[in-house]
Structure I
Amino acid sequence: MSDVAKGWVAALPPASFALVMATGIVSIASELLGMHWIAVPLFAVNLVTFVVLWAMFALRAMAFPTALLDDLRTHAKAPGFFTIVAGTSVLGGQFVLLTDQTGIAAALWMLALALWLVISYALFTAVIAQPTKPSLIDGFSGVWLVASVATQSIAVLGCGVAAEFPEHQQAILFVCFLFYCMGCMLYLNIIALIFYRLTFLPVEPASITPPYWINMGATAIATQAGSSLLLAAAGSPLLTDLVPFVKGFTLFFWAAGSWWIPLLVILWVWTVRRSGVVYTPMLWSAVFPLGMYTASTYQLAIATDYDGLLWLPAITVYVALLAWSLTFFGLFKRVVQALKVAMRDVSAPG
């Protein structure tokens, strides 16, 4: 492995799979809105990205285990590991929607479930057991909401594959409902601290976005999970009984996410005016909520038979595609610059 490759692997951020999350959900949103010609190429990009990131993650675990464990114990970085769970689930959702390979989707759901169990309890144990802990300013941001996003992603993909296993459909849907509830619990706990962090503690412009866009992204995937449960309710007598509860709670989260959007846009403008825009991997954490809000609003309209919402995703899908394109360009530019530096170092004499 070259020195440049070692540097990339060693510095791989825990939240790297946000790229898979963002690309996957923008692909899904495009397919739902009839843009199959966009959804399929994004699916291909996501397959490559998923494999490359897993290879880099595996290399980091083998070559730099201490650095990986340090990240797991660091409050500001640790929640990023949940992007691995959410990215795996979102890719599974692409297999459900864009292919007939439901077996692969089911395998990805079981992988995501196993990853969720390991990461959840390893992460929370590690940060809780720390003898010294950072302040909310230093150790807490919207990234913590990825824990809720990952949990809801299990519910979304589970609903997508449940019908393929008739003998176990009710059990799978029951698990999905439990993950929906756990994801809602995590969101409500974490968002209270985030609201306190933003309103009562000092905030630097550069720290506002993109991590805090997950404030909206987490509500959007809760909406997606609730809508998926409503659409799958016919396969479970328990869910049929719970339809009024799920419908009301899902609308609650959609309304909460819609409330966040204007505030986040205002804060984004404030940030850009003060600090400008520079590509970082965390930008994908702002792209994902835009794609998820689009997909979840469309699914909510279908699940509630309320066509009055369909005009909204027809607009926001273009916002999500634009955000993905600009962020991908930033990533491409960063990779090209790094490769140029690497080639110059290699060609430099002794």
Structure II
Amino acid sequence: MAIKIVERDLHEEFQAKIREAAAKAEALKIVGGGSKAFYGNATEGEALEVSGHSGVIDYDPAELVITLRAGCKLKDVKALLAEHGQMFGFEPPGFSDEATIGGVIACGLSGPRRAFSGAVRDFILGVKILDGRGDVLNFGGRVIKNVAGFDLSRLMVGAMGTLGVLLEVSLRVIPEFETETTLGFVHESAEEHIQWINELGGRPLPLSASMWYKGQSLIRLSGSERGVNSAVAKLGGEPGENVWDQLKEQSHAFFSDISSKNNGHLMRIALPPTTHFQLNQDQLIEWGGAQRWLHGDSELEVLRGRASHFHGNLCVFRGSSESKPTFQLPSDAVLTLHRSLKSKFDPARIFNRGRLYPGL
């Protein structure tokens, strides 16, 4: 059965609410599907419900580009792409069936394929937004090759709604792979896994995901049947459990007890992949060492200091609070740039106050 995505254009309704809020300098809290409401710092203001703004603006499978209103549900869009043998290359997590395309862009989260195929920002071609004055702004376009200059559409990726309300998004998509398989290997330590996976990364192999947990390394191979079979013959290993959807949606055993364990805190450390970063607690490693998950927050500031030393950062992914903000503060120079961008896009500071950083 063909997928039909409901067409509703609510941008004029949003404009009116934004202009009223800007005139009164009153905060607005942008609310989409709510699937990632846990992510980011607490924010204030009247709810601006945006998930009803939906519809496919343009999709020609031959062009490998889709343009959507931001309220489209991720699950519906994935089903539409699958009808044409296509998918999102960055493998976005949903965390619920209510997840929207706008939330995917605003949170900027990518799945297991990210280290091998690219992040959200690598697939975004253009956006249409409403700024803090209620004006419509267009950045980028609907083609893969576009004009030179600053790619402002990428600013919206991971901005957590602090710069504007997403109306439309144009994304590059990719063909589905002919076949995929998972292989398992034993590596007792995290360091052994990281060295091994980065050596593999330098070889012409169809790698599309990696994970290490409790002494076991898993890798996913994706591509043509001939290419994948050839890689399997070279690598050996054992058939591995297909855990990648569980990992993407955080339903894997490592994440299953978060709500009752360590006060529900889940931390994510982002580092250069080959960094030797010793941890004295259970961890799950993705992206060849570039993304590491752990429970608890007893050494939060110590770990943030260590991560900074290695040009990385630590995020309190779940369970953040006023005393334990979600995101690690960037350098003063970068924070100044954030403030400057905020003042240009949202001069009255009405959108998602504090969601990204305190005071922004």
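What follows is calculated from the coordinates using simple rules that are stated; it is not laboratory data. Keep in mind that this is a model prediction, so the values were computed, not measured. Cβ atoms are built from the backbone, for glycine too; each structure is taken alone.
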Out of I, II, which one gives 2.5 for distance in nm of label points 7 Å out along Cα→Cβ at positions 23 and 103 as computed from the coordinates? I
Matching 72, 47, 42 (Cα extents along the principal axes in Å, computed) against labels I, II points to structure I
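For FRET efficiency 1/(1 + (r/R0)^6) of positions 79 and 159 (r between Cβ atoms, R0 = 25 Å, to 0.05), which structure out of I, II has the highest calculated value? Intermediate results must be reported in sequence, preceding the final value.
Details: I: 0.55; II: 0.35.
By FRET efficiency 1/(1 + (r/R0)^6) of positions 79 and 159 (r between Cβ atoms, R0 = 25 Å, to 0.05), the leading structure of I, II is I.
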Thinking only about percent of Cα pairs over 20 Å apart, for residues 175-230 alone, which of I, II has the largest value? I
Taking helix-only ellipticity at 222 nm (-39500 (n - 2.57) for each DSSP H run of 4 or more, over all residues; to 500) from the coordinates of each of I, II, which one would give -27000? I
When Rg/Rh (Cα atoms, Kirkwood Rh), for residues 39-166 alone is compared over structures I, II, which one is greatest? I
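Suppose you compute mean count of other Cβ atoms within 10 Å over residues 95-102 for every structure in I, II: which one lands on 16.6?
On the way: I: 16.6; II: 21.8.
Among I, II, the structure yielding 16.6 for mean count of other Cβ atoms within 10 Å over residues 95-102 is I.
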